[in-house]
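Visitor: What follows is a set of structures for review.
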Structure I
Amino acid sequence: MLGIAITVLAQTVLRKPSPTLLKLSRNTAGELAATAAFSLTSSTPWSRETTFTVNTGTGLLRLSCSWESITPLQVSVMGAAGHGLPGRISLASHMGQSPINLEVQIAPEQVARGPVYLDISLSPFQREGKVAVHGTILASMGTEVEIVGDPERVRNSLEEGKLLSSSEVKTMEEKLRLNPQDWSTRLSLLAYYSSSADLRMSKPDIVVARRRHVLWAIENKPTATDIFEMPDLQISNKGPLGDSDGAKQAEEAWQTAITKDPQDNQALLNSALFCAAIDPAFSEGILRRAESKSDDRVPWNRALGWLYAKALVSGNGEAFAEHARSALTTSENAALLAAAAPVLAQPEQKFSASPPRIWFSRPRYFALSEELAARAVSVEPNDPYSLWALLQVLIVEVVTAKTPEQQVAAEKKVYGLFQHFDDIAEDPGYRELLLPMLASLAFEVKNDEAAKTYANQALEVAAQRRDVIQGIAVGPQAIHDANDVLGRIALRDGNVQQAKEYLLKAAATKGEGIMSTLGPRMLLAQALLDRGERDVVLEYLEEIKTSWKGGAIQLDYWIAAIRKGKLERLNLVDVPILASRHR
C-alpha cells in the first residue's frame, strides 16, 4: 500500500501541466497570429519544457521563438499521428540558440486530427547548474494559398486522403461545409472516396459523396488547368464507381459552365476532355466549334485526335467508335493524326506467374497507329510534334517485337528516323544528344562503320562544347555512351583488350545531370561481365562512383556481389535504348 501511495503522490506532484492554448486572431496585416511568453528552468523535470496548442487551418504555420540567454533550446511542432495510430508525430523540429524560426505546411488531414502542439524545451544535453530561460513564441498563419496549380501540394493532398479515418473524414466534411473553397480538403476527400472508402461505406453512399464534390468543382472551377485530368475528379457511366446519374448531371453542369462564357478556351477544353468517356459526341461538338472559331487550330485538332483514339481504344459506343475510325483514316491534319497515334499504340502489359514475367504486347490498333503517325510526318516532315509521335510508335514496335528479326526491322526504322532528326537539327547542341543515340542504334542494326563514325563524332563534339539541353548537361553522357558503343564494337570484333580500355574511358566522364542521378546504361560493362571479365568491371564500377553520386549504395552492392562470383544485371541494361535516353 505504501508503494501505491508513493506512486500516486509522485504522479500528482510531477503531473505535466496542461498545454497552453495559443489562440490565433487576425492582425492588421490580415494574418492569423498569436504571441505568448514562456519560462523554463532546470529545477524539475516538468519545468524543463512547456507546451502550447494551436488550432490551425490548412496552410503555412510560421513560428518564431526568441529568448534572452545563450542557452540552446529545442522547438518542436507535433501533430496527432492519425490513421488510427496513438500518440503524436513530429512535423518539424530545430535545436539551437535564439532565435529559432520554423515553417510547417499544415495539411487538411492534420487539421482534421485536432490541434498542433508546440513543444519548447531545454536541450536534453544541458549539463549546467540551475538554468532559467524566459522568452516569447510567435505563431502566425497567412491566408491559405490556392493549391489548384501546385502539383506537389495536389499530390500530397491526394496521397493523404487515401489514408483518412472515418472520424477524420467527418471532421473534414464539416470543415468544408464552413469553407467550401478549401480545395486541399476537397481533394483529400475525393481521394478517400475514390480509394479506401469502400472499406467503411456502401457503394451508393460513396457514389453520392464523390458526385457532390465533382459537381462542385465543375460549377466553381471550370477554368482550372490540369485538375479534371485526375481520376479522382472523373465520373463514368461504368466501372466500380459507375454513376450514370452523376455523369448526366456533370454533362449538364459543363453545358451551363461553357454557356456562361463560350469564349473561355480552358473551360471548353476541360468540358470536352471530361465528357469524352460519358458522351464523346458532346465532346466532339465542343472541340469542332472551338476549332472553327480559333486563330490557332492546332490545340483543338490535337484534342480531337486524342478523343477519336480514346473512343477506339475504349470501345465506348460502337457508333461513335466507327465514326472516329473514319475520321482518322480520312484525315490529312498532321496535328490530329500525331495526337491519335501514340494513344492507339499504347502497349498492353502481360503477366505470367510461372515463371514470373512481365512483358508488353502490341495493341489491337497498332498497325493503324503507325499508319497515322507516318501520314502525319508525310504532311509535316519537319514538325517536331509529328516526328515525336512517330518515334513513340516505333519504340512500341521495338519493345513488342516477338522475334529478333522483327526487332531488327523495327530498330532500322528508328535508326532512319534519328538520322532524319540529325539532318534537320538546327541547334548544333542537339547533335551532342543525338550522336550517341545514333551510334547505339547503328550498332543494334549491325552497321558498325556508321556506329564508329557517330561515336567518334560524339566524342569530338563533347570535347569542344558544353551543351545543356532543357537544363540537362549532355556532354558527360555523350562521352560515356560513345565509348560504350566503341567498346561493344571492339568486343564484337573479338578485341577484348580494346573493349576493356573503352570501358575505363567511359567511366572517366565527370558526370552531370542524368549521369549523376540515374546513372549510365552499362551495356559494355554487362557484356564484359558476361564474358567473365570481372576485374575490369569492378574497376569501372569503382570509378563510376565519382560521376554517379546517387548510385553509391547500388554500386557497392554490385561490387560485393561480383566479388562473390555472382552474375548481376547492371544499370539499365534491360531498358530499351530509346526509353533509357528519356529516363
Structure II
Amino acid sequence: MSTVFPIPKQLLLSCERPARYIGGEYNAAPVKENAALNFLLCFPDVYEVGFSNLGIKILYGILNSLPKTSCEYCFAPWPDFGKAMRGNNIPLYGLTSGRPAPEFDMLGFSMQYEMSYTTVLYMLGLAGIPFRAKDRTDNDPVIIAGGPCTLNPNPVEDFFDLFVIGDGEIVIQELVRIFIENKKNNGTKTDFLRAAAHVQGVYVPAVHGGKHKVKRAIANDLDALPYPVKPALPNIEAVHDRAVVELFRGCTRGCRFCQAGMACRPVRIRNFDKCKELAFSLIDNTGYDEAGLTSLSSGDYPRIRELIADLQHGLKPRRVTLSLPSLRLDSYSGDFGSNGGLTFAPEAGTQRLRDMINKNITEEEILTACEIAFKRSNPSVKLYFMLGLPFETAEDIDGIIKLCAKIKRTGKRPKISASCAVFVPKPHTPFQWCAQIAPEKALEIQKYLKHELKRLGVSFHYHDARLSEIEAVLARGDAKLSRVLESVYAAGGFFEGWTEFFDCEKWSAAFENAGLSSDNYTRAFAVGKPLPWDNIDAGVTKSFLRREYEKAKRGETTADCRQACQGCGAGCNNRLVT
C-alpha cells in the first residue's frame, strides 16, 4: 500500500485549518491489514460539515465492524489545500492511512445536497479517477452514491457505478458480501454490478438503464441496526458538534412540500430505553458536553416528555446539556428545550396557504408557542418561511409580515429572526409537478420582505434565488445534465453550495454550451406524463401524491397518519402513539 503521509509541514501551514487533513481522529478505527475490501467513505463538502453527518458515522461504524472490511473517511479539501495537492502531486486520500483514493476498492459518496454534485467531480479529479463510469476500468474503484439526492439519480448517473436508494445499513453489508465473493471468484467489475443490481435499493445504470423501477430499501427495525456509540471525533469543531441520538425515521404529518416526510415513510421508532442507552454511551465514549435528539419531528416521539426528563436527570451530573431540534410548533410546550433561542417553522404567512401545503398548524398555535417560549426567558425565536410556494399570492407574502408583528407582541422586546427560503419542488412529493418561482420574482419579494420586516425590528435572512433555481434543476433533472455539471466544473465551479463560490454565470454558460435551458426543468410538469425520476420507487405511490396535489388546489388538509391511514402505499406496520 502506497501512502501520501506524512504531508509536508510547510504545505499544511500554508493552508487554512490544516487539522482537516492530517487524520489521527480520536476513536478512529484502525486500518485492517490485508482487508478483502478497502472502502473510502467520501463526503463532498468540508471536514467540519461532513463530520456533522449522522449517516456517514453509521456507515463508517458498520463497515469497520465487518471482519474483512476496512473503512476510512475522506472530505473535500478546501480550495487552498486542493490547489496545494495538485501542485505537489498529492492525490485524494483516506484520512487514517493516507492511502491514495484510486487504491481503494470502493468510493462511497454521501449525496445530501444537489449543489454538491460538482464537488464530487472535484474530488474525483483530485483522485485522478475518470468522471464517467464508461471511461473507468476494472482497475478503478467502484464509485457509489447514497443519500437523499439518489431519489432522482439521473443528473449524475453517468458518474456513478451504482446508487443506494433509501436506508443504507443493510444494503451496504450485502454489497460488501457480494464484492468479496466476486473478488474471491476472480469476477470482473461488470460481474459485481450485475449481481448488485438484484439487491433491493440498488440502482445500477449500466444494468437497469433507467427503465427498470428500483424500489427504495427500508430498514424496518431501527433497534436491530448498529448505531455508532463510539464515533470518531473531529480534530476541529464540527458544524454540529454534539452526541446525536436518532429517535425515529419517517413522519406522519404529510407536509406536501417535504421530500423527506414523504420519501422516508413508514415511521420506524427506536425503543425508549434504547434511546437513553445510546445517549449515555455516546457521552461516556466521546466527552461531548451536549446531546441532541434528532428526527423529522422530534416532538412526535412517544413519551417524549418522559424521555427528556430522564435524559436531563442523567446528563446533568455529567454537566451535559440536551438539545431538541426539529420541533413543530404544535408539539412545543414549556418543558421542551433549553433557555436558549428556539426555532419554529410556520412555513407560510396565512392560514389559507398553510392549509394548501398541509402544514396543519393554526395561527393561534404559532402565537401560543412563541408566547410560552418568551415567558420561559427564551431571548430569541427564529422563524422559517418559504416563498414561491404553489398557489402563493401577494396576501400570503404580506401575511409573513403580519404574523411576525403579532409574534412580536407576545413577548417583552423579543428578538425575532425570520428566514425565508425559496421553495424547490422536489421529486416524490405532491408538489413535484409544480413550477418554481422565477429568480427575478423571488428577489423582488425578498427585497420587499427585508424592507418591511426591518421596520418591525425583525432581522431577515434569505437564500440566493438563483442558487435555488439551480438546485431545482438538479433535483428534477435528467441525464442530459451531466454535460452541464462537467462544464461548470471545467470552468472552476465546485463548492457551489457555498454562497462565496456560487457563480450563476458559470451555470448559464454551461446550459448554453450543452444546448439546454434551465426553464425546461423549473417549469410545471404535466400531471399524468412520465417524470424523470419515475424509475425510482420511493414507497409512496404516485396516485397518492396526485390526490394530495388535487387536495392542495382545493385548500383541503389531510389528517396526520396517526389519526387515520391515508393510503399512501408506504406499507406502515406501526404508528407513532402519543
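Visitor: Here log10 I(q)/I(0) by the Debye sum over Cα atoms at q = 0.07 Å⁻¹ has been calculated and equals -0.42, so which of I, II was it run on?
Guide: II
Visitor: Give the label, chosen from I, II, of the structure having the highest value of relative contact order in percent (Cα under 8 Å, 6 or more apart).
Guide: Evaluating relative contact order in percent (Cα under 8 Å, 6 or more apart) on every structure, the highest lands on II.
Visitor: Still on this structure: Can you tell which of I, II yields 5.1 when distance in nm of label points 7 Å out along Cα→Cβ at positions 313 and 401 is derived from it?
Guide: II
Visitor: One of I, II was used to compute mean projected area of the Cα convex hull in nm², for residues 289-392 alone, and the result was 7.1. Which label is that?
Guide: II
Visitor: Comparing distance in nm of label points 7 Å out along Cα→Cβ at positions 81 and 97 across I, II, which structure shows the greatest value?
Guide: Largest value of distance in nm of label points 7 Å out along Cα→Cβ at positions 81 and 97: I.
Visitor: Tell me which structure, out of I, II, gives -16500 once helix-only ellipticity at 222 nm (-39500 (n - 2.57) for each DSSP H run of 4 or more, over all residues; to 500) is calculated.
Guide: Going through each structure in turn, the value belongs to I.
Every number in this text was worked out from the coordinates using simple rules, so none of it is lab data. All figures in this text were calculated on a predicted structure; none of them were measured in a lab. Cβ atoms are built from the backbone, for glycine too; each structure is taken alone.
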